[in-house]
Structure 1
Amino acid sequence: MNSFSVANRQFGFGLFHELRKTSDGNILFSPAGISAALGMLLLGARGSTAWQLQQVFHPEKDKDRSRIKAEEKETEKSAEIHQQFQKFLTEINKPTNDYELSITNRLFGEKTYLFLQRYLDYVEKYYHASLEPVDFVNAAEDCRKKINSWFENQTHGKIKDLFPDGSLDSASKLVLVNTVYFKGQWDMEFKKENTKEEEFWLNKGTSKSVPMMKQLHSFNLTSLEDLKAKILGIPYKGNGLSLFVLLPDDIDGLEEIVDKITPDKLIEWTNPGRMEEKNVSLHLPRLQVEGSYDLEEVLAALGLEAAFSSCRADYTGMSARSGLRPQRFLHRSFMVVTEEGTEAAAATGAGMVTASVGDYENFHCNHPFLFFVRHNLSDSVLFFGRFSSP
């Protein structure tokens with residue numbers, strides 16, 4: 001699953017760079033969830049629309065030459081992508097007593113619209129997504145409430161009203177939806193009695209008081225001397241997932257670092273062989289982060305113009321009728337980090353060692369940092385974000 005995880009990180013970084021152009025505050029999204037939604041679109045896409053969507057999962061350097069090759073081998077390449085998703089979703093949704101983790105997909109389709117049975121069979125096979133017939137023509141508002149209720153249920157009440165009033169109407173034909181939910185305890189919990197109010201510096205001149213969790217323990221740590229930063233891995237119970245925090249040495253150092261990070265470097269820095277186990281004095285703010293985005297323009301900026309174009313989109317693999325295209329591509333995410341662990345959710349719709357304190361290395365998260373939750377077995381990023389404003 002190496003190529004799949006690499007593509008997942010490349011896509012996540014591209015998306016993050018686009019989102020930071022219009023957001024100065026916190027950012028949170030699920031690369032895995034958004035990718036799954038795009039995969040379901042790819043399953044029904046043809047021609048240039050399919051080619052563009054394939055680039056999310058198999059980016060090519062020479063796009064002029066690769067375009068011809070991709071069109072010639074469209075079926076073969078798409079099949080490989082969908083098979084990778086099938087393996088990924090099967091692995092993610094395996095039952096475990098260590099944490100709660102699920103990625104869920106579903107289609108809500110107009111009951112009078114003719115979808116190709118081949119598409120419905122394959123989307124259920126590869127993405128575990130079934131089609132639920134609904135009446136957009138006569139009861140669009142009831143359908144919107146039903147879909148939002150499904151989101152709320154799948155995310156344990158964390159994602160509400162993903163589709164706002166008026167976002168669906170009688171012309172709606174298909175709503176393709178995806179949720180990611182994670183709840184896990186730390187491998188070593190923070191003691192609540194150690195949590196104290198401290199200053200979190202938004203910049204060198206502005207700070208806010210936050211509840212700062214504290215722990216003396218051994219963690220995997222990488223020092224990035226060239227970037228003047230460190231990256232720390234905090235495992236969840238069972239070690240199947242980890243929270244990684246990239247913290248600059250300087251209060252105002254994050255933006256400069258972000259411009260120098262690449263997906264390949266991130267993989268290298270968090271490789272178990274690169275990280276060293278060290279005794280760490282960890283200070284991590286108790287935090288709650290949310291993100292809500294309409295991603296149509298962002299995805300278009302990443303090269304998916306045809307996928308959302310009213311005149312260029314080709315989804316004849318979903319229905320023999322022409323003109324079908326995503327009306328909206330909405331994504332909302334939620335994450336809370338406490339002494340016990342982390343609870344996170346995202347929705348997409350197309351929308352100990354005895355030692356003195358002096359022997360510990362400081363990792364004091366009292367200024368802006370990047371973070372991501374990684375599923376270690378598949379090496380896939382479930383949630384990615386920036387914390388800069390408590």
Structure 2
Amino acid sequence: MTAPIAPFDAEYLLDPHVVHRKLRESAPVHRVVLPGGAEAWLVTRAADVRNALTDSRFSIDKSSSRDGYKGFRLPPVLDANLLNIDAPDHTRLRRLVSHAFTRQRVGSLQDKIQAETDVLLDRIADRAQPELIADFAAPLPLTVINDLLGIVSEDREQFRNWTNTMLAPDPNEPQQAKRAVVDMERFIVDLVATKRATPADDFLSDLIAVRDAGDELTEDELVSLAFLIFWGGYQNGVEFIGKAVLALLDNPDQLAELRITAPEVSGAALEELLRYSHPSQFAVRRFPTEDITISGVRIPAGDTVLLGIASANRDPSFVPDPDRLDLTRVDNPHLAFGNGIHYCLGAPLARLEARIAIGSLVHRFPRIELAIPRDQIRWRSSFREHGLAALPLILGT
């Protein structure tokens with residue numbers, strides 16, 4: 001077996017698509033060293049990634065890892081969520097959740113999302129250099145998720161503090177992020193108990209009330225689901241809004257195209273932004289339950305496998321001229337939300353939130369420019385999620 005490579009360097013953190021392109025062109029599967037020192041297999045090409053996402057021989061349960069999985073682990077209650085369990089447990093849990101996470105529930109948030117978007121845009125309208133992430137892209141999804149879970153206003157600032165700590169922990173305090181997770185778990189346990197005692201018009205109360213053929217969600221399942229909904233909805237929402245706006249600024253012809261219909265954002269435009277700018281670089285890690293061969297490369301059972309969805313979305317065999325942002329692209333079966341039984345359950349809400357946020361921003365401000373040179377933009381130091389640390393702007397009407 002050839003020695004593993006270490007592709008997740010400074011160049012990768014700056015622009016992972018350049019590195020993905022090199023890896024994709026050199027081989028379909030690579031043995032890689034992750035930043036923490038563990039090894040994994042990286043699948044780079046679209047056809048292989050799409051097939052693997054639906055291959056039942058791949059497990060997402062960490063107990064299927066041959067080496068015990070040395071990656072980050074949440075507390076046990078939070079860890080037993082939809083992203084870490086296989087069928088049939090996953091099938092049962094997703095079925096119960098789908099009874100509450102309906103189109104009507106998502107649609108009921110539209111007016112709230114629009115109202116919060118308008119409030120945030122009003123606040124930054126007169127600022128000389130508003131910072132898109134802190135002033136808009138972060139508070140919007142935080143409010144949406146708080147509304148979805150029914151978190152009262154006086155608790156929301158604490159939730160934001162915990163989230164910021166987990167997203168950007170102090171390197172001088174390595175235990176800080178773990179304490180934030182523990183504190184959030186305790187809060188959610190109490191929140192579930194409150195909603196059970198006093199149901200309200202929110203998604204968490206809906207989850208508690210779900211009954212299907214005598215089955216219902218346990219307390220631990222409710223806690224893990226609430227955490228997953230919060231964390232997944234918040235982090236991806238923040239990072240996608242920021243990256244999508246930057247992509248439009250990098251492509252002024254496409255920004256002009258979007259302005260024609262703004263504040264409406266067409267389905268084609270939104271799907272192209274998702275393909276081009278979604279922050280997730282990989283699907284949730286997989287572990288083969290038996291030896292598997294992908295494009296001639298044998299992967300032993302139990303090894304960690306990363307399916308490169310960002311690489312797949314820029315594969316020219318998958319999408320013509322993939323490094324060009326084209327908001328009129330119609331044939332766009334991207335993998336931003338995954339594929340198969342683990343397709344993102346929150347995709348409808350993510351689309352609604354992004355459509356309102358991006359459309360309202362470009363409609364409200366006919367002039368949007370970077371406040372700093374393009375090469376001074378700072379990125380978060382994560383190889384799994386490519387997200388902006390900050391995006392200072394100049395806005396004009």
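Read-outs: derived from the displayed coordinates by stated rules, not from any lab. Treat the numbers as computed from the prediction; the structure is a model and nothing was measured. Cβ atoms are built from the backbone, for glycine too; each structure is taken alone.
Given a value of -9500 for helix-only ellipticity at 222 nm (-39500 (n - 2.57) for each DSSP H run of 4 or more, over all residues; to 500), calculated from one of 1, 2, which structure does it belong to? Let's see the in-between values first.
Values: 1: -9500; 2: -14500.
Answer for the origin of the read-out: 1.
Comparing FRET efficiency 1/(1 + (r/R0)^6) of positions 209 and 281 (r between Cβ atoms, R0 = 41 Å, to 0.05) across structures 1, 2, which is largest?
Details: 1: 1.00; 2: 0.65.
Going through 1, 2 one by one, FRET efficiency 1/(1 + (r/R0)^6) of positions 209 and 281 (r between Cβ atoms, R0 = 41 Å, to 0.05) peaks for structure 1.
Given a value of 6.0 for distance in nm of label points 7 Å out along Cα→Cβ at positions 321 and 361, point me to the structure among 1, 2 it was derived from.
Details: 1: 6.0; 2: 2.5.
Answer by label: 1.
For structures 1, 2, which has the highest computed value of distance in nm of label points 7 Å out along Cα→Cβ at positions 217 and 369? Provide the component values of the computation, followed by the final result.
Numbers: 1: 1.3; 2: 4.8.
Largest calculated value belongs to 2.
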